[in-house]
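*Asks:* Below you'll find a set of structures to go through.
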Structure 1
Amino acid sequence: MGLIAFDGHSPLPDLVRVAECYEALTGDRLMPHRSEFSASRFRWMVGRMYLIDVLDGGADFRVRLWGDFLQVVYGVDQTGVQISAMKDQRLGGVLQRHYGNIVSSKTPQFLPGAAVWPNGACIQYQRLLLPFADDAGEVSLIMGAVASDRSNDDLVFFKGLGCPSFVLGDRVPEAVD
């Protein structure tokens, strides 16, 4: 894999597969065109995928699709929400920077993270953020793929635990069972 830098991390197998599909779709271009995105290309990730529309060249972002995994973790469906209007403004600011970096660099990003609930339960996850271009060659769509150290079946145990805090980046806490 040449386009996507995992920066010394060990990506989970589903994300390696996503990266391989994205790179095949990209070919010799900087990024694929938005019209080339199809959920069927990444069907094993349905439920762990999300789509972000880039608004006004990256001044803001809107959630087009919010997968089941994220609905459980966040405790709410964010589909249709603009990042600037998220209830958790601290998280919204971090996401704004992550997505803004993709718009300015026009390159994919790999980001580890964790969700930590008030009772200490933790889900470690990895995100792969992939840009898709408009006709002018600017990023207009970001596909996010999330893989976790927990199976999708285990997610039911996190429902009703309240709103987690999020650790984004390399300082991921150890999971508590």
Structure 2
Amino acid sequence: MLIRQIFNVLSLRERYLVAIIIWVLLLVWVLSLFETFQKNWSTYSLNNQLLESFEATLAQSEAADIMLSSAREGLDGTKTFSAAQLMGRLDSLARDNEVSGFDISTPATIESQLFSFHTVRLSIQRSRISELIRFDQAVKAYSPYIALADIQVTANKRDPRFLDAVFELVSFELKEDALND
């Protein structure tokens, strides 16, 4: 009643202004409600899509298990090399193939959940082409466990009849603990 009495005391112009102010406030309130509803609906839609994506991924778990087991059959975890084993294997390959003047760098390792990737640079100084070919074929015998990532061959500066080569070799180590989790 008090509000009605105050409203009746106001002049016609003041009544219109108060009504406009009230309508503007109501409009701002409704627009903010609409904006909040729109944001909540957008979040709900995104979460619904994410949930459907997760459900689709989980539905493929049997296929992933089958693919994992077939991939594991083609890969012998005991033949993968740790960084130290890779250096030892490359050293023995170079010695067995009578490569003269070689140097093996310290391996660089990149870790992932399932694998450790080891990269080693093996430098060979003053070698004949036949020694390089023999060494390359010996490395290829360990494929896919040791792979040749890059090779650089240059003529030796002192005696161009000999070659200097840098082999960049990559190996991976299978983490059996990660597969069994």
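Laboratory data are not the source of any read-out in this text; all were calculated from the coordinates shown. The structure presented is a predicted model; accordingly, all values stated were derived computationally and were not measured. Cβ atoms are built from the backbone, for glycine too; each structure is taken alone.
*Asks:* Quick check: 9.7 is what I get for mean projected area of the Cα convex hull in nm², calculated from one of 1, 2. Which structure matches?
*Replies:* 1
*Asks:* While we're looking at this one, here's another question. Name the one structure among 1, 2 that distance in nm of label points 7 Å out along Cα→Cβ at positions 60 and 84 of 0.4 was derived from.
*Replies:* The read-out comes from structure 1.
*Asks:* Given that helix-only ellipticity at 222 nm (-39500 (n - 2.57) for each DSSP H run of 4 or more, over all residues; to 500), derived from a single structure, equals -18500, which label among 1, 2 identifies that structure?
*Replies:* 2
*Asks:* Now for a separate question. If relative contact order in percent (Cα under 8 Å, 6 or more apart) is computed to be 25, which of 1, 2 is the source?
*Replies:* 1
*Asks:* If mean count of other Cβ atoms within 10 Å over residues 28-35 is calculated from each of 1, 2, which structure is the one that comes out at 14.4?
*Replies:* Structure of origin is 1.
*Asks:* Hey, another quick one. Computing distance in nm of label points 7 Å out along Cα→Cβ at positions 116 and 140 gives 4.1 for which of 1, 2?
*Replies:* Only structure 1 yields this read-out.
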